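Structures follow.
Every number in this text was worked out from the coordinates using simple rules, so none of it is lab data. This one's a predicted model, so the numbers in the text were calculated from it and none came from an experiment. Cβ atoms are built from the backbone, for glycine too; each structure is taken alone.
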Structure P
């Protein structure tokens, strides 16, 4: 694994001088990248013992990648001892939690939606191979729920159930997907925090809040807007795991990747990466 950091950039909000925050983007089962990024963050923390450190994981720990269970085990064990660590819930964890709790809305269509979003990799990782045969009846889904609970064990199940939907520090709000640009935060649902995309990503001109949102969920080049900071570098697609470090009135992006000279392409995942906003962001330059 290789790591690099961007230049320091002006941050949209200002933290107290002693605060130092790391926010980690979507991991999606890539435990080796997580281990490498955790080591880089730990090194940065150890080099600045006088600061008040916080590490925030923005959700989507599971699905799509090779080892979701290992990622959950690393996080549940507490990767940063004696450091405030916050674990947020992503929409992918919500699929698993709902099935684990056997919520009333869990049915064949719900399982199919999770399957299409990479849930099959997590179920195979948990060594549950007969899930397709269990999805068609309530009794089958109940059996699947029990198998998931047994495969995860009580510690990981408890970890999942304790995941937060949102966390605020000063004028930064940390959330998996984003927030509605116009509705008061207290009036918004967890569904919005986990799933919102276009209204938030394109909502700079409609922004009614006094905070900046730090988020994952929508893959793009790590970038900074006045209303949001994007941290999901698409680890399952690009092999790159990214975090943002916010300190005082500046920030930088830290990345780990197996490709030492990874270069962002303008046509990112077949999309123009400026599509999300009417204004050009400040983009991380790792060169």
Structure Q
């Protein structure tokens, strides 16, 4: 690790972004009691999400809407971890659930390590499938059971909502630029790329990776989530106000696409072409 860090150019305007990828965080897995009883079939699915202290208010609602196992990575300071403990112990809803795994990743560095958090939560999944969500999205009631028995804006445009509203059977959609659906995948699916921290391209890059590995995207009718209103995050505020932040994100995107070309060859050409045409 020290050798890798020493090879980074401290004069690079994006040095802090690049360094963040190699930051080591203290992690406390299963911060609260967890017990999972394996289902009799091979269709069980865990909801995966990540959050910081300012999204704690979403936990009870998600637990009420999703009765299946949940794996959550929380990005907290030591003091916030104790606050969370008191919050959870005072919540009848949270204390009634033993199938929610809370994994604390302790704060280090200046960026929100969104994809690291997702990877931590994913690695603790012990069901055959995982539903990769975000903390601001509230699942419809019954989504857990629905997904178990149906296993097989710009970022969501390929979903084709006009078709979805009237569809009665699952239908396939093709990858498109900036596509970032919430997906249900097998537990051994690719991890998120840690180079993307803070705001921007963290889910887009993951979906691109799934497409490159020839995953098929199937839209399920009668399944949905609601994006709950919330204040802008610290990182999106920085993205909007800081030109260098946007420049560095663009640089990281280009480097990711170059890596995709090296790994997947001709099959990855469409990602470069799509970006150039957008």
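Comparison across structures P, Q (criterion: mean count of other Cβ atoms within 10 Å over residues 60-67) gives the highest value for P. From P, Q, which structure was log10 I(q)/I(0) by the Debye sum over Cα atoms at q = 0.08, 0.09, 0.13 Å⁻¹ = -0.33, -0.42, -0.87 calculated on? Traced to structure P.
Among P, Q, considering only distance in nm of label points 7 Å out along Cα→Cβ at positions 20 and 204, which has the greatest calculated value? With respect to distance in nm of label points 7 Å out along Cα→Cβ at positions 20 and 204, the highest-scoring structure among P, Q is P. Here the criterion is distance in nm of label points 7 Å out along Cα→Cβ at positions 172 and 228, and among P, Q the highest value is seen for Q. Check the numbers for mean count of other Cβ atoms within 10 Å over residues 132-139 across P, Q and tell me which is largest. Going through P, Q one by one, mean count of other Cβ atoms within 10 Å over residues 132-139 peaks for structure Q.
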